[in-house]
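Next up: the structures, one after another.
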Structure 1
Amino acid sequence: MNLEKLNAKYTDMKPEERVAELYNDFDKVLFTSSFGTSAAILLHMFSKINPEQTVHFIDTTYHFQETLEYRDRLKEVLNIKVEDILPAQWKNEFTKKDKTWTKDPDLCCSINKVEPLDELKPGYEVWVSGLMAYQNKERKARKIFEKSGDLLKFHPIIDFTEQQKLDYFKTNQLPEHPLQKMGYSSIGCAQCTFKGKGREGRWKGTGKSECGLHL
């Protein structure tokens, strides 16, 4: 099934219906989560529809301790299977000694996020992501299915509004990321994340808006 037909098929479905239908169309599904402020939405959907689905967490070794605790809490609350994916140790150690994020944040993200994911991708057909169009200008143009290298990328909640996100958390009584109440709306690595609305606290002052995984 080509992209045009897939998008036409899934457009009028509710997000939960899209997730369920995904398993009728694909056998090898890659699901990654950053366990950020919106992560619980998709984690909850998949836990109900396919509790056997493994969730891959890219552990850059730079996450807030609160993010790691949130990951562990959601694992318990939702009874999900989480597998941590780590960057190459020697490259990761280089970025720590070099403080690469202060000189070349794109390179730091490439080493600690993009490369570990690229090693994981072979063998899968479709990659699930929780991007939502309202989050920034670049994401507004996203569709439910897109081509991403050799994979199809699947955005089941791309058309969620911010209010729908809030309502989903409330309706399903999902725990929030502990840093959210402290003013963090979007959360990544500790050294590159600051307080702010939307994604304005990510890579503040660098002009960078994406880590590279979703470009």
Structure 2
Amino acid sequence: MMHHINILVYYLHIPDGYLDPPLIISTYILTAVYYIILTRSRRFNIDPEQISIITTLAAGIFVAQMLNWPIPGGTSLHFVGGVLASMITGPYIASLIMSLVLLIQCLIFHDGGITALGANILNMAIIDVWIGYLTYRSVRTFLGNRIGRDKTVFIGGLLGGWAGITIAGAACGVEIGLSSLIPYGIMISLPIMAGWHAVLGVVEGLITGSVGYYLFTRDPKILRG
């Protein structure tokens, strides 16, 4: 069982052999429906000027995800970056950026299984991005002009980064716990995944808030909201 627990807390990339067919199909369908709706949305608009930002973000997030933090149990966790991307490009483009990163990692570097790609995109490119972005915007709206705008960016990024990866980790725990291929249920997988990613979320939030703060002080127009 320890082997499986180690795999559970190995960041958010679910490998092949952990999701059963019903979960594979359902997560692929949910992900496909989301991107169909996304590409048809009026808010999904890529300007030619954004291409350089999108490619730079994708490359930066790809590299950042290769840097792992070791944790007890012989495994590790890593930075996700979806919330930071959403702060710069908005959640619509950020979802696209994250899905491209995850697709390349899966097909070329075998980081996350092909059968689990739908779930991995759902967790990191949709749930993490949207939960984090909505948290970030809510914090900035709530704080308003009570403190400096640069400080609201840092606090919003901190809480957004933490919330995004924590909820994404919880979703991953639910998916694995519901799989008939795993010898234990959701009551074990959910606390493990949510707990460790809540801890990682502190680091994710600090990085997200700090980078957001730095960018805002250089050019406030870089960030959304």
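Worth a mention:
- Entry that produces -22500 once helix-only ellipticity at 222 nm (-39500 (n - 2.57) for each DSSP H run of 4 or more, over all residues; to 500) is calculated, selected from 1, 2: 2
- Source structure (of 1, 2) for mean count of other Cβ atoms within 10 Å over residues 42-49, computed value 20.1: 1
None of the figures in this text is laboratory data; all of them are computed from the coordinates on show. None of the values given here were measured: they were computed from a predicted structure. Cβ atoms are built from the backbone, for glycine too; each structure is taken alone.
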